[in-house]
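What follows is a group of structures, each given as C-alpha cells.
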Structure I
Amino acid sequence: MDKLLEVKDLRISAYNDDAVEIPIVKGVNFDIYKGQVVALIGESGSGKTTISLASLAYTKPGLEIVGGEILLKGEDVLKASPLRQRELRGASVAYLAQSAAATFNPAITIGEQVTESAVLHGVLTQEQATKRAEALYHALELPNPDRIGYRYPHQVSGGQLQRLMAAMALCGKPDLMVLDEPTTALDVTTQIEVLKAFKKVIREEDAAAIYVTHDLAVVAQIADHIVVLYGGEVMEQGTADQIINHPTHAYTRRLMDAVRPTPEAGQGSDVGEEHFREIPAVTVNRMTAGYGRKPNGEPAVTVLRDINVNVKNGHVVGVIGESGCGKSTLARVMAGLLPPSKGELKLDGNGLNGDMSDRSLEELQKIQFVFQMADTALNPKQEIGEIIGRPLEFYHGLTGKEKHQKVVEILEMVELTPEFVSRYPMELSGGQKQRINLARSLAANPEVMLCDEVTSALDSIVGANVIKLLTALRDKTGVSFVFISHDLSTVSSFADEIVVLYAGRVVEQGPTDEVLTPPFHPYTRLLISSVPEMRLGWLEETMNKREMAVGISKGVEITAVGCPFFNRCPVAIAGTCDTKTAPARELNDGHQISCHLTIDQLEQSEAHAAAQVAKMQNEPTSPSAA
C-alpha cells in the first residue's frame, strides 16, 4: 500500500500567562496508508482532536505547533505557505466535525453546501459536483438521493445529516478524511446505519481516514490501525486485532475495562432501603404533551401519548429510545418547561403544576435539569465559580466565603480541583464541562435530577466515573434520577427501572433485570441488538439479523392510530398492529409490554431470533456483508 500521511515527532504546546511553555502533544509518530482507517483513541484531554487537526496544518487558538513533520504524499504541510495550506484544506484533507447540526448553515440548501468546497477549490465544476454529490447520496444510502440536495438541514434526521456531512467531505475527492467523533451523539440504531455507510464509502472511494473517538466498540467496527493516546503521548499502536484482542499497555487495558458490557440482566447495583418511601418522588399519570396549540387546546404536534411513569425515592429510572421518541420532551414536562395538555404530575404525592412559572421555589429546587449539551448550557462569559454559585445563592441564600467553600466542595464531588473556580468554560475539555453542568444542578441539593444524555459526549473512563459519582450520590443522599440515554449499556448498569419509549408511547417498562430478560418488546430487542460489541466483524454480523434488516433503515414516525412501530416490526400483524392500540401485557414485578402479540408469541419470536444469531455466529461472514 502507498503511504499517504506520515506524522513524525509532532509536538504542540500552549503558553500560560507567564509565557511558560506547556507541552500538549509530545512527540507523536504514526503513518496512514491509502485505503486505511486509523483510529485515535483515548480519554478527554489525550490530544486526539489536536493531533487530527494538525493534519490540516491547523491548531485551536492558544496552541502552537513547535516541532515535527506532517507529510501528506511527501509534502510537509506544516512548512507550506498559508495559501498552500488553504488549498490543501477541503481539497486534499477534509474534516468532519462532531456536530453535523452546527456544521450546516440552516439557511442554505443541503446540495449547495455539499458541493461548495469542491467547486471553491476548483476540483469540480458545479455540474460535476452536483452529479458527484448525487452519487454519494446513493452510496451513503440516503432517502430520495435525487431530491435530498434541495432540502434544508432541518428537513432531515440527525443520522441523515451526519451522512450528508460525509458527502460534503467526500465531494471534492480528498486524499484524507478526518472524522472527529462523527457518531458520538447518535442513538444506537442510527449509529449502526452511519457506520455501515462510512465503511462502505471509504472502501469504495479508496479513501483514507483518521477516526477520532473514545468509543472502543465503534473503533472495532471501522478501524484498520489504532493509536492509543494519553496525555499527548502514544501509549501503544498496532492493528485493530492486536489492540482490541491483545493489548499490551496497562492504559489500553484500562480503557478496555471501562467499556460497558452489552446490556443484560444482573449488571445494575442494588438499591439500599434506607431512603425507601411508599410515596414516589415524582408521578406522571396518563400524560399527553406536545408542541403548539390547536383552537381546541390540543397540541398541534403531539409528541407523548398517555404516559404513566413513577420515579421512586432514591431510585434511577432509565428512559431509552431513539432520537425523536420523546425522551427529552418527557423530562421537559417533569421540569415544568413544557406544560402537558392532559394528565397530572405529582411531587412527593402532592399535585404539581405543569408550568414551572407557577411552581414554588421549593418545587423548583427539588427538580433539577442537567442538559445534554454542556457547551450551550454553560454561560461562556461566567467563571465556573459563578456558574455553580448561582443556585447556592438563589435556593439556599449562601454568599461570600460560605458560598465559595461550598462551590469548592461541589467541585471535589465531581472530581475537579479548586483551581477550576476561576476558569471559564472555554478553558475546559468536553468531559470537564459536562461535570460542571452536573455540579450546577447538584448545588441546588435536589430531590430529583433529570439527566438528559449526560454521558453521551464523554469518553468511557470519564463516563464510568460520572456513573459511579451519580450512584454514590443516590446512595448517600437518596436523590432520584431520571436518566435519559440512547446508551442501553450505561442504562443497564445504572438504572433500577427502565422505560422504553417509542414514538411518544411507552412500549415496555419495569425493573431493569426484567426488561433485559426475554421476552422483549420487538423494539426493545432492536435496541439491544444495536449496541456495538467490542469485537471485529460485529457490524457485518448484526446487519444480517432479521430485526436489523426490517427496522434499522426506517426512522421514527409518530402516529395516532395503531402501534407506531408497525412499519419497522419484523413480527407485525397487518390489519391489527396498524389499526388498534396495543394492549399492555403484565409480566413479573410490574414489568409491562405493550404489544398485540401474546407473551407466548413473544417468547417464540425471541427463540427464533436467538437461533438466527447462533447460526450466524457459527458461519463465516459472507463476502457481500464484508
Structure II
Amino acid sequence: MTAEQVLKRWWGYDSFRPMQKEIIDAALQGQDVLAILPTGGGKSVCFQVPALMRDGLAVVVTPLIALMKDQVQNLEKRGIRAIAIHAGMSRHEIDIALNNAAYGDFKFLYVSPERLSTQLFRSYIDVLNISYIVVDEAHCISQWGYDFRPDYLQIGKLREAVDVPVIALTATATQKVADDIVRHLSPDPEKPSFTVLRAPFERPNISYIVRECQDKAGQLLDICRGVQGSGIVYLRNRKRCEEVAAQLQAQGERASFYHAGLGPLARNERQEAWKEGTIRVMVCTNAFGMGIDKPDVRFVVHWEPPSSLEAYFQEAGRAGRDGKRSYAVQLWNEMDIARLHQLHSASFPSLQTIEDVYQKLHISAGIIYETGEGRTLRFDLDEFCKQYGFQRSTAHNAIRYLEQSGHISYDEDAEFPTRVRINTPRNELYTTDLREPQMIPLLESLMRTYPGIMSYSIPIDEEKLARECDATVPWLHQLLYQLSLDRVIGYIPADRKSLVFLHHNRLTPGNIDLQPERWRMLQEVDAQRLDAVESYLTTGDVCRSRQLLAYFGQTETRDCGSCDVCRSHTPEQRTRTLLKRYAEEHPGCSTEELKAWCSNPANGLPQNALAIYRKMLDEGEL
C-alpha cells in the first residue's frame, strides 16, 4: 500500500498534516531523519506509517512510560501488534516480551533507554528483525537539551550493532540541540548523515498572553469563566495543585488535580474524566499531559514561570490541537522571578555535596565498596532526606547530576502493575467456598489469559480483566482483595516507586568522576535558559509568538495579531498587522474577497478596515 492508503486504513484520515509526508518519504527511502515538529504536529504517525510499510520490527526508544503504554494501547485498538519494555518489569517478564517481539509477528517494540545497555536486551539484538530505530523525545540525547538523559547515549551503540535507518523526533530543539542530536546518532559524527526536516513552529490559532499580577487566583477564575471548553493549569508544587483545584471547585468549576503522588487508579480515572469532559479544568504538575491527544483544549495556564522556554512551548502547545482559537496564558510577578533564581542556585549543589549523596545512597542500601554494579534499588527520596538530613531539593538535584554524569539511572515514577498468583490447585478451585459468584468467572479469566499464573506471580492488565468479567476496576480490586484474604490467590496491588539503577560498583571517596567542567557548563546553559524565560516575561513590545519562534531559530516571522502585545497596539496598528498577514496567506485575492473578509465580524476588524487597506497600498506597504 501507499503511505496514504496505510493512513486511511489504520487511522481513517485521507491526508497527512504538514511535513508528515516529507518525513515518511525520507524514512521509506532509507534516509536517517531528524523531524522537528511542534506539539500536536502528529509525530507518532511519522514513524508508525513507514514501520507498517516495511517488514520487521520498529524499536521505539522513549523515556515516558505513560506515553509508551498509551501508544501500545492505541496501536492494539487499531489491530496493530505492539509491546513495551520498561522499569518495573522483572527480568523474566522482559525475557518473555523480547521473545514475543522476536518471534511473535509484532510491528513495534517500545523500550525505555536504560534497557538498551542490559545484557538481556543485547542478547536479543541478532534475532530482532529491526526495520527502524525510532528516537522519541530526541532532545534527551543532547547535553544542550533541557532534559538531557545519559541513557540516550546507548542508542549510538545500538546503531553500531544494527544498520537500519533512524527516525528521530522532537517538539523542541534549538539549532544547537538539533546539531548535537545529529552528531550523536550519525554513524560518523564528523560526517552527519541526517536529513533534518523542521516544520514551522507557528501556532496561529494560539493567543499567547503574559499577565503580571498579584491575584493569580482571581485571574485564573476570570480565564476559566471567560473561555469555554477544557483547560490545563500547570504548577510546580503538588500541594498547591490540590489547593488551587479546591479553590476552583468552591467557585463552581468542574476542576480536579493530578500529580505524581496519586496512585495509578486515581491517575487513570482523572485522566479519562478530563478527556471525556466530566472534569473541565485539570490543575496539575508537568506529570500530566504528555502523550494525551485531546484536540479541544481551549486554554493552558501556567501559574508560575517555567524552567525553560522549551518546556513552556511544549506544554502551551497542548492547547488548540484542533486548529480552533485557544489561549496560552502565563501568570507571573516579581516574586516568581526571585524564585526562579533560587531554583537555579538550588539546581547545582556543590560537587562535595553530590559525592556525599552518592556515598549515602549506597550506604542506605547496605552496599559496600567495589560491589553493587547492575543493582536496581527501590528509593524513597523523602525517607532518604529524613535519614541523612538533606534538603529535598539538594538531594534530588544531586541524584539528577549523578545520572547526568553517568553513575546511575533514576526513574522517579516507575509503575509496578498488579500481580496475581493462584495458590489453590486447579482441581480444588470449583469446590472452594467462594464469597461472590463473580469470583468464578474472574478466576477462569485469569487462568485463560495468564497460563503461568498457577506457578508464579504474574502482572495483570486490570482494565482488560475488568472488561472480561463485566466489572468495574474498583470492584475487581475488591474481589482480588477478598480472594487474597481467603488465601485463594496471592495479590500484590499496583504501586508506583522511584528506582535507582547502579551503573558500576560503589567507588571509594575521591575516586568518583563528577566531571567538574561539565557541571560548570550545565550551570551556564541553565543560566541562559533562565535569562530567556525572564526576557519573555518582561519584554512587552515584541509579539509573543515572534519571541518564542526566535528562541528556536525561526527568524522569518511576523506579528501574530492576537497575543497580549499585538492586542495592545492601536486599532489601526492591529488592523495593519492582520491585513498584511491575510495578504501573505492569500496572494492575488480579489477586492470582493478582501471586502468580505474585512466585514466578517469574526475577524474583529474595525469598520474603516478597507480605508486602512487603501492607505497601506498608497504607502507601498502592500
Problem set entry | Among I, II, which structure scores highest (criterion: distance in nm of label points 7 Å out along Cα→Cβ at positions 157 and 421) | I
For this session: Using mean projected area of the Cα convex hull in nm², single out the structure from I, II with the greatest value.
Result: II
Problem set entry | Comparison of I, II by mean count of other Cβ atoms within 10 Å over residues 253-260 - largest value held by | II
For this session: Give the label, chosen from I, II, of the structure having the highest value of distance in nm of label points 7 Å out along Cα→Cβ at positions 61 and 589.
Result: I
Exercise. Taking helix-only ellipticity at 222 nm (-39500 (n - 2.57) for each DSSP H run of 4 or more, over all residues; to 500) from the coordinates of each of I, II, which one would give -10500?
Worked result: I
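A short reminder: the numbers here are calculations on the coordinates, not readings from a lab. All values reported here derive from a predicted model rather than from experimental measurement. Cβ atoms are built from the backbone, for glycine too; each structure is taken alone.
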